[in-house]
Structure P
Amino acid sequence: MAPHWIDLVRNSDVLGTLYSDVPPLEPVRLRSFRLDWRGPTLTLRVDLPAYPAPDRVPPEWSELGHDTLQLHVQFPAVDDLTVRGWIPTAPVGVSLAALAYRRILVRIAEAGFELSFTSSDSLTIGHISAFRVTETGSDEVTHTFARPLDTRLFTSLPGTHESSFFL
């Protein structure tokens, strides 16, 4: 049986305050993925398919008209990595399948793109932000971050050279 991704997240409390039912990882807009040799770890940056209910978001998010929630999902102890194609512009589904020894198989397969790997079943989420998506789907706009440190450091997505953000 495929686990719900939020049941595998070690620090799910932040999303628990924003959602009564955390949405699945489909369809999500895959913004980027990053492989870090330490671990090795793979991090997906995605826009969730549903925005939290207005009564669950911080008032400043509502005042700014945010309509999209973005976050990083970190998969530790990655193995068996396969990447083919380029990140699609259309929303994708991230499927998880339970494996032996507390491992999971993660797979994203859309027209012209495939990303699959195995990892530990102990995920971490980070860098949660809200923003108003543009007509073109761009996220290169002002973001409001959930963590106070991110809020102090950033008002929008930093460049990919910013290692404190893209870890």
Structure Q
Amino acid sequence: MRDLNTFLADYGDSHRNPVNQWVHILCVPAIFVSTLGLFWLIPLGHWLGLDGSLAYLVNGGTLLAAICMPFYLRMSVGMTALMGVWLALSLAAVVAVDRSALSLGWSAAALWLLAWAVQVWGHKVEGKKPSFVDDLVFLLVGPMFVSIELAHKLGLRRSGVVN
């Protein structure tokens, strides 16, 4: 299996255009949280909450996270920690929307569709197809790449993934 640097370099090959990089910096988190939100709606197990209400202990969102996290652990401990932060922030957003007057399903679906549409446009600007077309694993690489690229653009890293 490829290592972290190989994945990031391969992903970076189709993400060199600054416009497409910013599109990804904005849209990859939106896709991440909305995908988690959509999977959150798939109940897999439940328990009775303290207030007597039915609460979901395990759902598609938590299962999706459990399935994906070993990939990040294989990449590095640092990436596992980074993606743990992504996951915690995303879960907080999903739970906040789920507990609000907004429909989690409609909100997540609308965000997911909009973010993907903008991503497609970003790749049109780039002139290259998305990396995941050739290998679905790149759907997991995107969040790592945009984290590193954003840190570079904010001056928190001396060099970006794509020079």
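FYI, it's all coordinate maths here, none of it is from the lab. All values reported here derive from a predicted model rather than from experimental measurement. Cβ atoms are built from the backbone, for glycine too; each structure is taken alone.
A few points about this structure:
- Among P, Q, structure where helix-only ellipticity at 222 nm (-39500 (n - 2.57) for each DSSP H run of 4 or more, over all residues; to 500) as derived comes to -23000: Q
- Comparison of P, Q - label where FRET efficiency 1/(1 + (r/R0)^6) of positions 77 and 149 (r between Cβ atoms, R0 = 25 Å, to 0.05) is highest: Q
- Taking relative contact order in percent (Cα under 8 Å, 6 or more apart) as the measure, the highest value among P, Q is held by Q.
- When distance in nm of label points 7 Å out along Cα→Cβ at positions 21 and 37 is calculated for each of structures P, Q, structure P comes out greatest.
- Structure with the greatest value (metric distance in nm of label points 7 Å out along Cα→Cβ at positions 45 and 133, set P, Q): Q
- When distance in nm of label points 7 Å out along Cα→Cβ at positions 61 and 101 is computed for each of P, Q, the largest belongs to: P
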